[in-house]
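There are structures below to look over.
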Structure 1
């Protein structure tokens, strides 16, 4: 049950540091990113003062990747990622590598991350269809929403992701609980992620191996990213005093092609950066929201609302993306 005190807290506008009117960040998945395309995007962001989160694959897989992109075993790529970390960008986890990893491989990936960056990752997002993806497939939903998801996906993801089963070779829930604070789940069309998911970061008692969940705003590729951060949406985010965490893949070909950044992306990001926004990495933003609102344990009713909204957008807006 949602108490009146809780609703009042969720509706209260957050006061951001330095008198900023809104907050903006990006969680960038490493799919497709190499030293051929990534540096230009991040040089642009850094010059704008937009400091965000870049996730990595700590180790190179032993299978042919379905989706390309460099890992931290590529020394040139690693050198570039080190440079991002020195500039203030958060380095996050996107599974151990670009394909499914068994428990010992995930643990090795986490330990390699700690060895490379001096600490375990604070935030994480699941990669594609890895069987070690956290609470993925139909495990993302409950009850009627789960049934609808299975019907819409023709049951191809029913019980497929077994990482949470201690008897599974893909289990690493205990390590997630021990080392990672934030995990991304639902992605919505609204630029104001905090409006779409006002409870974040939240703990879900039915998914205890994740300490806190957060949501994101849709931007899987350059086209959808630019649609979400359109002029009108930017103005609304500012007016609402909201917080945006964009989901994207800066390695997508449309961001940087033929030696040039996408014109719309450049124009919209330059416009956004001129606003009084607080541009910080994902974990910094989530820590601040949590400090302002306290520890949040989501109720079954609240969870169902988030699930239903995400499911309907998958059907009628994004037609099946994350």
Structure 2
């Protein structure tokens, strides 16, 4: 692995100016923070009120910028060319039908997805390491327990499941191989694993650089492309059923443009001379990215990728 990006600090906690060095292996298409933060430090990375898992029903906040006709046109064009599908109850029915399953979600945040799955007739359990999110999820009357993908609570280790969901979780783990091996052990034979992570082959990353919203260092410790995401699943023994992509038109919203401007502004205030500063995101830059990606291959177009895998 070779040095890749120098992140001058944690943009969500601007008072913390500890820098983070990311490394990347071009051959395997895989990246990570080095050194990996100690376990006792990681909890502090989530002690921020505005983190999305701390809301019962999270939606992207409206941008402070006025929305012009050109803004509406930009997002409408992106929406028309967006074939990605969110991990919703409707998606679940389309993929797996209406039969009832036992489902464990590792990293269930506020528990919103589990509530929807339970309402559809499934038996559900959850694991969540963020204490603030855990308190929210437990208010919904669902069995959610404190733990991590690497250190699962005994309340969920005592049974096996038809399906396990890890939605934007693997990039947060200190040991993704151990997390996947744990999931393998908890699945019944033929059980399904549904996972989604940020897609680091997305052209949005190349455009925004260290200010790309989905880098989110130091909460994200590992960085995947479709190639490395499939490889790590297969290394553990999972059979890949299919790969799909998600997250296109949202990249062109004013809220994302403004958020990435904010990230870069925070990094500028840290005045780290080693920082390779990207061009600031703007509406002009968003139009340029839109034109480059409308007909691009999915792995270059979408900001997230999903794998559905099976235990043999």
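What follows draws every value from the coordinates through simple rules; no lab data is involved. Given the structure is predicted, the values throughout are model-derived calculations rather than measurements. Cβ atoms are built from the backbone, for glycine too; each structure is taken alone.
Looking at structures 1, 2, which one was distance in nm of label points 7 Å out along Cα→Cβ at positions 43 and 235 calculated from, given that it came out as 2.9? It would help to have the intermediate numbers written out before the result.
Numbers: 1: 3.4; 2: 2.9.
Source structure for this number: 2.
Here is a further query. Out of 1, 2, which one gives 21.8 for mean count of other Cβ atoms within 10 Å over residues 19-26 as computed from the coordinates?
1
Work out which structure the value 0.60 belongs to, where FRET efficiency 1/(1 + (r/R0)^6) of positions 27 and 107 (r between Cβ atoms, R0 = 25 Å, to 0.05) was derived from one of 1, 2.
1
With helix-only ellipticity at 222 nm (-39500 (n - 2.57) for each DSSP H run of 4 or more, over all residues; to 500) derived from the coordinates and found to be -9500, which of 1, 2 does the value describe?
Label of the originating structure: 2.
OK, next. Comparing structures 1, 2 by distance in nm of label points 7 Å out along Cα→Cβ at positions 67 and 251, which one has the largest value?
Across 1, 2, distance in nm of label points 7 Å out along Cα→Cβ at positions 67 and 251 peaks for 2.
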